[in-house]
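Structures follow.
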Structure P
Amino acid sequence: MQHASPRQFAPAPTSPTGLAFAPLIAIERDVRAAEEAWRAFERDNPGRLFQRFDWVAAWLATQGVARGVEPAIAITHDAAGSPVMLLPFGVRRLGQVRLVEWPGGEHASFNLPLTRHGGLRLQSTADARAFLKAVGRAIGDVDAFALGNQPREWDEAPHPFAGVGDVALHDGGFERRLPAGDDPLRSILDRDARKKLRAKERKLAEIGAVAMRRAQTAGEIATALDAFQSQRRKRFADANTANPFDEAGAEEFLRRATNADAGRQPAIVLYSLGLGERIAALFGGAEDKARFSGMFTAFDDAPEIARNSPGDILLARLIEDLAARNLSALDLGVGEARYKRAYCDRRIPMFETHLALTPAGAILSAALRARATAKRWIKQRPGLLSMIRRAR
């Protein structure tokens, strides 16, 4: 983690398209020094789970360090001195270019600012571009913004950076508003699908008592993580693809994020489907009182277990539990998967922002835009994508 350093302030110029004021931008280099203000923003932004203090702090201290990411938490104040926007950014070097990014890499499904007191009045794309450039000047010595995994809309409001160096992504997010009532699955799965799940659950019960568990103690969390890593590594090895949780710092990130101080919600919550003492499936995700955001899943691939869909049974039980606790929304992250289409009824369009601040940044931003466009083009052609995967 970056050592503490003095907070930096810089005024952002009024944009020619009409920012109502010249906001004051504070850049905090020490995450812990920003904690009190950050948690106040967090309380005003339920459901923005990948911008929670504990989630970002855990990632910056582990994978962030491994990748050379320096915290640069931007807090914007209005003319009256009220904090109106928090952007938990990180800065890293790519070659000779310094990039501003959202923390979390691919683990952070949906990246958004946190707002308070009505937020910052960005009325146009030009306003948003002028604001981001002002943030870049306040951070200092950066060449470009490369802001990935941004939803075009969130909670029925447009993302403030949509249209700024905008590249549409092929993969979308998957979301569902959780139904109220005693039987939420009735409005999600049809009668035949629910019947098949019950039959598969009876088959699994022949192996051991079926129960969903939430890991809470240090021992339960360690056991669940060990099972997850074992199941996940085998799956990726069988597919001959790289496991993102084997990257430097990733395992320590999971261990930090799934543990929490007494009385505080962990940044990542682990649910498992047990067959007696055997863990048949796991689901991990970020959670608050409004939303659960699925991050990863794994299951035991023994034939007698895998053919009875333990992951689907776990997700069905999790939805029942979330609805009983009055959470209002579930999302299952970004990227295609059969189970996401089965349980979610809304697709969230995604985009990246690439904005250059220097000539060197312009060269890299153009390359990153081209790469994102090429990936979208390839993914729109399933035959070509399948051929590339076989070649890998």
Structure Q
Amino acid sequence: MKRIGFPLLIIVAGIVVAVALSRLGSRPVVVPPQATNLVVDTWVAHAEEHRPIVEATGQIEPGREVLVLPEVTGRLVYVSDDLLPGGRFERGEVMARVDPRDYELAVDQQRGLVRGSALELEMEHARREIALAEWRLLGDGGDASPLVLRESQLAAAQTNLTSNESALARAELNLERTEIRAPFNATVLSESVDEGQVVGPQSSIAHIVGTDHVRLLLSVRVEDLPFIDLPRNGSDGSQVTVRQRLGAGRVVERSGRVSHRVEELDPGTRRAQVLVQVNDPMALDDDLPLLPGAFVEAAIVGRPVTDVIRIPRSAVYDGATVWVVDGGSTLERRTIVPLWSDAEHVYVREGIQPGDEIVVSRLARPIEGTSVQARATVGAN
């Protein structure tokens, strides 16, 4: 009995204590949950004037590039010390000279022929005057015939003089061509002659490129073309900043202008193409040159556009959706039509009105009509 009664007594006592505590305790207070609004940052939209910047890349090409060929045959008696890769020539500067003696003799010979034919023409004029005087003395008073006036002989003498003068001009031109001159301000890429070499019209003297300007062919989106100015009626094309990054923070920067629009899409990318001209690319002073063959970045400054709204890229979802806080402090979805965009902003005219509060906080799963609270307003100016 002791082994059974003692545990039973403990159980009964526990039940009695539990019942007593349940009667003495108070009921729990139920507190209803408080509704909390989503806190977001907003950007106040306002209309502004902006100049779109059209970004592009391309490769520098020479503005002028030619193979220099002699126009006469002969032995080179002079080659400039600058006629070597990297050498520079100003327009009209002598690069090489062909032996001129044969051409000087040809000029002297043609000058003698011109003097002789001029004298023959003068004598024919004198004979004509004599024939006319004799006709007046011995004739019957009528008009002298062309045969009497020696018009055929006079025309032949005039033709001979003209021919000899043309031959003299050609001889003088060939003499002038014995001096091979730079056709424009240029630098030498390669040369293939030396003094004493016999050259002719098929002989290459040098491969040169111009130093006054270079060209840059850029591919841009077709929708960006309306923002790019072309030269018209004396006005300049859009300004372009060209940058070549060399590493270690070094950048070669030059300014250029849009000069032409290529009336054909790039067959590989189906994008529009514009041609940019950059002056003084070689930097004849101490600056680093912008050399042909370099890959560069270009920023085209477009014409100003008014009444556009600038929106941070972080506020745009799926390329065409933004969320705004309406008058009732709830989320509202808007569809926008971007005019253009850059690395930080999207610019629009449709879908957003000035004064709208655009949500710039990233929303995980935005639902239209969700109650929100604007924590701060940014971008008001």
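All of the numbers you see were taken from the coordinates with simple rules; none came from a lab. Worth saying up front: this structure is predicted, and the values here are computed from it rather than measured. Cβ atoms are built from the backbone, for glycine too; each structure is taken alone.
Among the shown structures P, Q, from which was the value 0.20 of FRET efficiency 1/(1 + (r/R0)^6) of positions 130 and 282 (r between Cβ atoms, R0 = 35 Å, to 0.05) calculated? Write down the numbers at each step before the final one.
Details: P: 0.20; Q: 0.00.
It traces back to P.
Of structures P, Q, the largest value of mean count of other Cβ atoms within 10 Å over residues 58-65 belongs to P.
When distance in nm of label points 7 Å out along Cα→Cβ at positions 74 and 146 is calculated, the result is 1.7; to which of the structures P, Q does this value belong? Among P, Q, the structure yielding 1.7 for distance in nm of label points 7 Å out along Cα→Cβ at positions 74 and 146 is P.
When Kirkwood radius over Cα pairs in Å is calculated, the result is 30.7; to which of the structures P, Q does this value belong? It would help to have the intermediate numbers written out before the result.
On the way: P: 22.3; Q: 30.7.
Going through each structure in turn, the value belongs to Q.
Computing relative contact order in percent (Cα under 8 Å, 6 or more apart) across structures P, Q gives 21 for structure P.
Taking helix-only ellipticity at 222 nm (-39500 (n - 2.57) for each DSSP H run of 4 or more, over all residues; to 500) from the coordinates of each of P, Q, which one would give -10500? Attributed to the structure labelled P.
Compare distance in nm of label points 7 Å out along Cα→Cβ at positions 66 and 106 across structures P, Q and report the one with the greatest value. Spell out each step's value before the answer.
Numbers: P: 1.3; Q: 2.0.
Biggest value here belongs to Q.
State the single structure among P, Q that was used to calculate mean count of other Cβ atoms within 10 Å over residues 234-241, giving 11.6. Matching structure: P.
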